[in-house]
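Q: Listed next: structures, encoded as structure tokens.
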Structure P
Amino acid sequence: MSNIYAFLLSFLAGISTVIGSLIIFIDKKKSNRVVVYALSFAAGVMISVSLTDLLPNAYKLILWYKDSILKLLFTLIFMVIGIIISMTIDKYVPDYNNKDSRGLYKIGIISMIAIIIHNIPEGIATFITSSTNIKLGITLSIAIALHNIPEGISIAVPIYHATNNKKKAIIYSFISGMSEILGSILAFIFLKPIINNTIMGSLYAIIAGIMLHISIYELIPTSYNKGPLKEVLLGFMIGFIIMVVSHLLI
């Protein structure tokens, strides 16, 4: 029965990305301001997650019994691997065929891939935690759901503006959220007996590298190209602060 509850909590945490994607129904005029705020907000979310959650946890988990210099070195190595992965994805994901939405489709796809990779370990963590401590699992799931909402925004808005297709934007957000369930399935079938701190820490550092690259190289420059700096900064700060608050709830 505990496994059923664990799967259910993972599903509820994951499906919250679709809640974020519903912002496209408010954005009827496809305003540039919505893109500016959505992309800078997403950058704030991703950088906050990377700096306040993923990298600290990676450092704590990788080679937890070794000295701090070695732990820091391996954390940075895996973060760089994540940056290289993101650069590779960026190189081979094509822009959508719409010169007025140049780059937005790519940003949406890369964000979706990064969030899928990010959500799989979250699904693993949610399943393992919930199957052993349901109260802690509920708390963790609520926090994950809160920060999955802006992740849904970061996928849906650029996809919608590039393709003018609400259905596609929502489906892509849904797919990214359901990777939480994939993480739970992997934990249930394969990983629960063999997962260790170093593996989880390495994954966190790689994900952080991917998210930092997307934010600094794609989201912030595109947002700034489409709107004034003050709106970019405001969207970024709102995203950053919301994620810090959601982490405090864990």
Structure Q
Amino acid sequence: MTTTDAGPPYDAELMAAVAELGGAMRGLVEASVATTVDADELRAAADEVRTVTGRLAASRRPATQLPSLDDPVTFRRVYNPVTGVGSPLAPPLVIRAADGGVVAEATLGLRYEGPPGFVHGGVSGLLMDQMLGAATIAAGLWGMTVHLELDYRGPLPLQTPLVLRARVAEDAGRKTLVEGGIALASAPGQPLVEARGVFVVPRSDRLEAYFGAITDAAGRPRPPGRPTDATALERD
């Protein structure tokens, strides 16, 4: 077992295995959208993938049960689609507190393509929702996204280093206003995507309605104390 300052003990060997599988899956997805092999090779690969899928599906958790490695209180979410080391969807981002907000870097491959050669606009929204939530956490606040808007100043190129930033613009009690953007790492002061979001702390009855059925891996009730999916932050 491993203990960190960011939460209770967890199985380090299992964490390493989850991260290894997640990395392998990300490589598979990227290869699958870039490959030019023939149809026979594609069908053979599909057969192998179905075999592996069957092995993994032999033991599954319901949606209301947290993975054994997760700790929502400290925002450790191993399958988060933006930051989760076990997620085949995630880049994954490593978000750290810096410059009065949060920052992360990413280079997005072909699996995130929208217009040819550029990142899908919806992916920008996914990444910025996570970044704005992380900025809220870094400021000692929390809440759920109730409004998110993006301005696209230019397309984000694929396979190019990007920098993502976010910070709290206003703390208004239960409501937090957050802003951020995505820019080329080579031109960090010229964001190509600008984002603004509003995060609100739900009332206690809403929290119960949203999360009252959540359990830990052993089936014990474990509703998150703070309703957010922001990741744990690395600090400079």
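Throughout, read-outs are computed from the coordinates displayed, never taken from laboratory work. Everything numeric here is computed off the predicted structure, so don't read it as measured data. Cβ atoms are built from the backbone, for glycine too; each structure is taken alone.
Q: Upon calculation of P(r) over Cα pairs in 5 Å bins from 0, in percent, for residues 160-199 alone from the atomic coordinates, which of the structures P, Q produces 6, 20, 17, 14, 12, 9, 9, 9, 4, 0?
A: Clearly, the read-out refers to P.
Q: Still on this structure, I have one more. Hey, helix-only ellipticity at 222 nm (-39500 (n - 2.57) for each DSSP H run of 4 or more, over all residues; to 500) derived from one of P, Q reads -26500; which structure?
A: Value -26500 for helix-only ellipticity at 222 nm (-39500 (n - 2.57) for each DSSP H run of 4 or more, over all residues; to 500) corresponds to P out of P, Q.
Q: Assign the value 29, 21, 16, calculated as semi-axes √(5λ) of the Cα gyration tensor in Å, to the correct structure from P, Q.
A: Answer for the origin of the read-out: P.
Q: Then there is this: Can you tell which of P, Q yields 9.8 when mean count of other Cβ atoms within 10 Å over residues 48-55 is derived from it?
A: The value was obtained from structure Q.
Q: Looking just at relative contact order in percent (Cα under 8 Å, 6 or more apart), which of the labels P, Q belongs to the structure with the highest value?
A: By relative contact order in percent (Cα under 8 Å, 6 or more apart), the leading structure of P, Q is P.
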